[in-house]
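Following this line, the structures themselves.
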Structure P
Amino acid sequence: MAGRSIDICICTFRRPELADTLRSIAALEKPAGFEIGVVVADNDDEPTAQELVKTLAQDLKLPIRYRHAPARNISVARNACLDASVSDFVAFIDDDETASAGWLVELMATADAKGATAVLGPVRAHYRQDAPAWMRKGDFHSTLPVWVRGEIRTGYTCNVLLRMADASLRGRRFSLARGQTGGEDTEFFDQMVKVGGRIAFAPDAFVDEVVPRGRAAFDWLRRRRFRFGQTHGHLIGNNAGGLRRAGQVGLASAKAAYCFGMAALTAVNPVRRNRSLLRGIMHVGVISGLVGVREIRQYGLAPQEGDKRAA
């Protein structure tokens, strides 16, 4: 099919690694018959990435549209990307990731083969030598979709292709209320699926990410898993009656207890122990979301090394 177009969208916040992301995009294999554009949305208070983007656009011969989207709210930047695009498809990649040469070809081939609204690809984490041995062995930072009874019911924006003409995406935007807590992508895809959108997976559409020191720590993983749970709890608790909500709290409590029990039983194996602990912490987050505790604010604060976005 000739004459189709894809915009590759990147939200950025004071990240010099953006240069490597753009270089990897310049080196991509192009899907046949597609016009490729790039949108960079700068979430910083001042347009700090503008000069870098302008220079690289010239050096790499990339058709980049720069948008200043201040607010230290990742949803503002994500929505600025969607607003700037008039293409048939939009692909999102993070500003600390690099795309494999066949990334876009693989995403597009799966979109055509499956007719899906969204296609997710895997994120391969690469650890520094000073990362804990249990973390490197267990690979706690790579990203893959979650399958529930043979279906993917929610997604992420660190590696995804969206079919913008699909009815489930028409006018859809990321929640500003979640732009500083995280979970805005989880909610976006959850709502998309609920109105008929379908998600597929392209296992060979890899992007790569080096895990910085600030994220190579159990405490970072703990906070992230707890927030994942909070978001999930809020989503399943939406419009749920008191009895159903109580049932969900009971189920999450039982799962948390089981996970913590398994952590105790596998204490001598740090990979299995920490995996169980983190799953238990996620279920505690689900309980927190179900009972209406406000989600922890992760972004929009003073920047710290290793934070994934404006933080």
Structure Q
Amino acid sequence: MVINEKLIVSSSPHIRSVESVQSVMVDVLIALFPAALMAVLLFGYRALLTMLIAIAAAMLAEAIWLRKSDIFSDGSAAVTGLLLALTLPAAAPWWLVVVGSASAIIIGKQVFGGIGYNIFNPALVGRAILVVSWGGHMAGDIWPSPQPFAFGYDAAVVTGATVLAAPEKAVTFSLPEMFIGNIPGCLGETSALALLIGGLWLVYKGHIDYRIPGGFIGTVFILGVLFGGGFYANIFMTGLFHVVTGGVMIGAIYMATDFVTTPVTPAGRLIFGIGCGLITMLIRLWGALPEGVTFAILLMNAVTPIIDNFTIPQRFGGVKKSA
């Protein structure tokens, strides 16, 4: 008897891909390169130093925890470290960067069982710990003013408040300046242009679903138009201000789209994105903190199982329960 090799019966999963975790993480690192490069061009050598320390600390923390000599491993630790660094000020103390990276890996990832089992975005867990524990280093007049192409610029010399702390003063910056990133802020939050370039790469590679960033950014824009105060020439410019400033772009494109901590259903992903945008604007407009992206995504991570439960499609051949 001749066996037809075209029909292979095996256990799930039946959809296979040549991509590995490492290849996906390398793609994410490539996507983050424009934002990292822009950070160095705007904030000088301190930006590069902060990113290198964060990446090294994250990879080393994971290697020690797992007792492995290959510190790069699947690349997820490097991604976590770089993402965390991009949410920090350029002049952050080295020990703060190390503590944040180690916390992200150990508390945000490994205590849950490692990659694929964590319920919160690790980089945001690390940032939340830093905000709660050392708020003086994460808020206030600590944001360096960018000096484009001045690589030797010491970001610790000239600092001020982020535009989100006093939105009515944001009119001193034009929207093109904010889109390019020539404003005070975190390393990776200032340049929406660089973040969009990397985001397009991830879309091209099929790593992110448009529903999450679309729902997130769209909600922020609409609420900014309706309740943002209209301190620009028109309310739509105010809505754009809320989109291109702070952590909305990096959060929507790179953190809210994390495979592990977000819903698996299309409807669930849209709900997740809208929820992130809603909580972000509630904190921005009426909360005590000038920025709410970190806690918005973490809160929505917590309700991801509930969203999946209510949006999971009916099984093929299933019978709907009668009322």
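Nothing in this text is a laboratory measurement; each read-out follows from the coordinates by a stated rule. A quick note: this is a predicted structure, and the numbers were derived from the prediction, not measured. Cβ atoms are built from the backbone, for glycine too; each structure is taken alone.
Of note:
- Given 131 for volume of the Cα convex hull per residue in Å³, calculated: source structure among P, Q: P
- Origin of the derived value 5.1 (mean projected area of the Cα convex hull in nm², for residues 173-252 alone; candidates P, Q): Q
- With FRET efficiency 1/(1 + (r/R0)^6) of positions 93 and 117 (r between Cβ atoms, R0 = 25 Å, to 0.05) derived as 0.85, matching label from P, Q: P
- Structure from which -13000 was derived, helix-only ellipticity at 222 nm (-39500 (n - 2.57) for each DSSP H run of 4 or more, over all residues; to 500), options P, Q: P
- Parent structure of the calculated result 21.5, given that mean count of other Cβ atoms within 10 Å over residues 69-76 is the read-out and P, Q the choices: P
- Structure with the greatest value (metric mean count of other Cβ atoms within 10 Å over residues 101-108, set P, Q): Q
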